[in-house]
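Values in this text are rule-based calculations from the coordinates and carry no lab data. Predicted model only: the values in this text are computed from it and were never measured. Cβ atoms are built from the backbone, for glycine too; each structure is taken alone.
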Structure P
Amino acid sequence: MIKNIENIELQYLTINDYQQLKAAMIEVYSNMENMYWNEAQIQSLIDKFPEGQVVIKINDKLAGCAFSLRVDYDKFDDHHTYQEITGNYSFNTHSDKGDVLYGIEVFIKPEYRGLRLGRRLYDYRKELCEKLNLRGIAFGGRIPNFNKYADKITPKEYLEKVKRKEIYDPVLNFQISNDFHPSKVIKGYLEGDTDSNDYAVLLEWDNVYYKKETKKAVTKKSVVRLGLIQWQMRLYKDLAELMQQAEYFVDAVSAYRADFALFPEFFNAPLMAEHNHLPESQAIRELAAYTPVIVQKFSELAITYNINIITGSVPEIKDGLLYNVGYICKRDGTTDRYEKLHVTPDEAKVWGMQGGHQLKTFDTDCGKIGVLICYDAEFPELSRILADECMDILFIPFLTDTQNGYSRVRHCAQARAIENECYVAIAGSVGNLPKVNNMDIQYAQSMVFTPCDFSFPANGIKAEATTNTEMILIADVDLDLLKDLNQFGSVRNLKDRRTDIFEVRKL
């Protein structure tokens, strides 16, 4: 390893570097005949894609390099060769509209190895890929130690042994440690690579920030502001007065430019007071009669206040059966419906409520969301299915009467954030309703949970309301942090699942 380092600098390749580059390639590829670019090829590479060609220098001497092309990757077969990907070494495969950064050269001179210079080159490639909004990075990685084992194992077995650390391969070990995943073994990739027995491993890195270009005048936000409404149960003389209070809260959270307003489960329960003389099962069916008007009003508020409203939940009668449902009223005027799948023993016994059948995620202008109503949050399979559909934020409207009931929802909700690498927002009601049977008291503390890793709060709590107090809670969540977590987290709950021995799926 070189000593007395005074300066390390990453620079764009220029034609003035050619003689040093040629000498370095001859040294690095000493066992491969004529393995270096001529000066005209280097000039062509610089002319076509200057950003893709970098060298790293120590004390003004070339120590390594990384060269790339931008290619339309779908034009190439997965079993392509190095000659094909470079256009017979002409680099005419480069396209300014290409969607993948393809690595055609990277090396560090032997005397400079051990300084982690390769990581600097790969970090540059990743940053360039993100800057250009490309799908990812790909290249054929040599396996120079394979010739020592070729008479005993296949290339696939060699790859598996390298991954298990049973065999050391200087190239492949380095690529895997830099977050590249092997996707295919290619035969005859690089002509003359006898060390690899003419094999290579196709390695890929996915750009989690990639956004497919669209012609629509709409952009999805990466930082999303949540507005949670901790609703005070109180008596209202009619539906108009209740919706006036609801609009007050929508106005309040929209004044903070929130993207979502989340109401609690059965926030409209006070309207059952006028039917309290009826059996509970009849009173809640009377309450269900208000649901179409409430949804229509919320849809109008969503448009007026430019906010997506999650209506908590309301009772609804469908084909004569009673369900606990909610609606997502979007600011573009559209609505989506979700259902409570698991009703509590009390809901079934006292109200005769049925469990729903629909579980899905919803696309919004602020990412993909899911909604689980209260008790559903205590069944981890549901949120895992939503996570498999790429959910970013899980909303949980709830209604609990005691602290232990609240604790079940609260702790399960936080577990859902950790295991599914998503944000979870919960909102409940507080206070009491002495004139509504089966709705006597409420206990709540609305909160926003995050995964537990370095980019998030250490305790996994982004924001929390004051317990049993009517208020709003505003919190910003960064969706890009979830993408980072999925790829580079200290642990990766979604990636590391043993899908070879279990699966969770919808029927």
Structure Q
Amino acid sequence: MKKTLRLGIPKDIHAIKRQAIADTQELYNRVIRFYMEFFVTHLGIFEEKVPYTKKNGLPAERHWTAQELLTFAERHTLSTGAHPEPLMPLISAMPQAEGMPTGLRRAAINHASGKVKGWHILHKQWEHGGKKGGEPQLGAPHEPVTFYADMVEYPDVDLLPQVKVQQVFIAVTLWMAGAWRKVPLPITLPSYAHDALLAAEAERQRIRAEKALITARKAPKEPWTAEERAAVRPKVWVTRSLSLAVKRDKRYPGNLRFALHVPMEKYVPTPEKAKAQLAANPGLPVVTVDLGVNRLAVMGAFALGQLLATQFIAGGALNHQRHLLLNAIDKKRRQSGRLPAGVQDNVHLWEKVRHLDENAARQVARQIVDFALTHDAKVIVFEYLRRYQAPKEHMSRAGRKNHKRAYWLRGQIVQWVRDLAFREGILTVERNPAYTSHMCPHCPHEYRNVGTRVKHTFTCSNPDHAYVADADFVGMMNLYRKWNGTFTYPSQKRKDEPNPMQATA
């Protein structure tokens, strides 16, 4: 499992350092472009196969690995004692690449080989498909600079940045003043990032000590056991190689905003499949979530077939705020008329709408996962979202757009929950939403007539059972019945309703 820690670089950074960052990224992408041209002239290596022996001893053939492509490119572009006159010398074409850190140059080669290989496969498919559609283009590289271990300096050889009186610095290797040299960059280090780097360094030291103990007590070339491999896996987030991210921003000098991105990863065991968990423990703690518009989510925690807790997340204010923004966009469009092709209208308003939805999706997803962790749930059950269908009732243009974006928001919530839940070892599954808010969750299975739903209120149609409840709450209850297989579909199905199916993600 991976995530990224963002360390911003202040806008008042020295102009020479700012220029060095821009020059380094430009030079790095020039090196990638050089190796892309090299691989384009040697497309045959992507078709060539080499023999190898499988684990069972049988002979077979395979394509070149990334390491073999890297070695091939270095042998024909770099001057060494074994190859003093390469085929396409890099230094002759680009003198600034002399002294370039080895890890950065090899990262450029790997980027180039991956881009050319992917383009070559798409181009072959285009040719074999009768050349339908536009011809695939290779394009130009625009990759962030990655700083590997030999390109970064931390004080006391740890992963904590150097704390000065007023600034926090991390020294990285950049192309500055005609040479590759270490340049200290000021960064913004919030408290949560500082704590994450502290925990990461402690975990790296634990892994080093554990590896040393295991290596000391094992014979040479003795294979490691599963327990030994598990002992050296990162149990908390540990840092990997930094990368320099560049984004266009008019508020910064040169219209460019820089930041250091710190990838972090830890080992998360893959949860078992839903069927296996349900078969092993029918009373497994589960959280079911019904997503909606006026209520973004209705959550229920179940264990041993009993409802333990519920939580409602309101969405009326978000829906109203989005509707106001879309109304403003629609009004400005009517005032401005038709725009030229390729011109984006109401850029800042659309950015507000996107940020509003993205922020809501993240916050709701975090609340859902926290609710599942509080009740020790191992599975989170959602409705399987089908393709969007426009409402039949009359709505304004802004109202229809608001309705569509509210439906899209559900998909964003599911994506964020799936990512956050996997980090905690929780499985996310989806079930068919048919009749979840139209069936009484308390009636016997023999009574399968559909109840009545009026807006947000559900009323059971069983004359012997008076039950009135919130429709979203009823949907959440029926999702649990679909999870454990006790949900029964009505005897009379709607004509437009497909056959019952269960979608598992």
Read-out FRET efficiency 1/(1 + (r/R0)^6) of positions 141 and 357 (r between Cβ atoms, R0 = 25 Å, to 0.05), computed value 0.00, structure in P, Q
P
The value 21.1, 66 for Rg and Dmax of the Cα atoms in Å, for residues 5-204 alone was derived from one model only; which of P, Q is it?
Q
Mean count of other Cβ atoms within 10 Å over residues 109-116 was computed and gave 14.9; which structure, P, Q, did it come from?
P
Out of P, Q, which one gives 3.4 for distance in nm of label points 7 Å out along Cα→Cβ at positions 229 and 421 as computed from the coordinates?
P
Candidates P, Q; helix-only ellipticity at 222 nm (-39500 (n - 2.57) for each DSSP H run of 4 or more, over all residues; to 500) computed = -13500; producing structure is Q
When volume of the Cα convex hull per residue in Å³ is computed for each of P, Q, the largest belongs to:
Q
A value of 16.2, 50 was derived for Rg and Dmax of the Cα atoms in Å, for residues 301-484 alone; which structure in P, Q was it taken from?
P
Mean projected area of the Cα convex hull in nm², for residues 261-308 alone, calculated, reads 6.3; among P, Q the input was structure Q
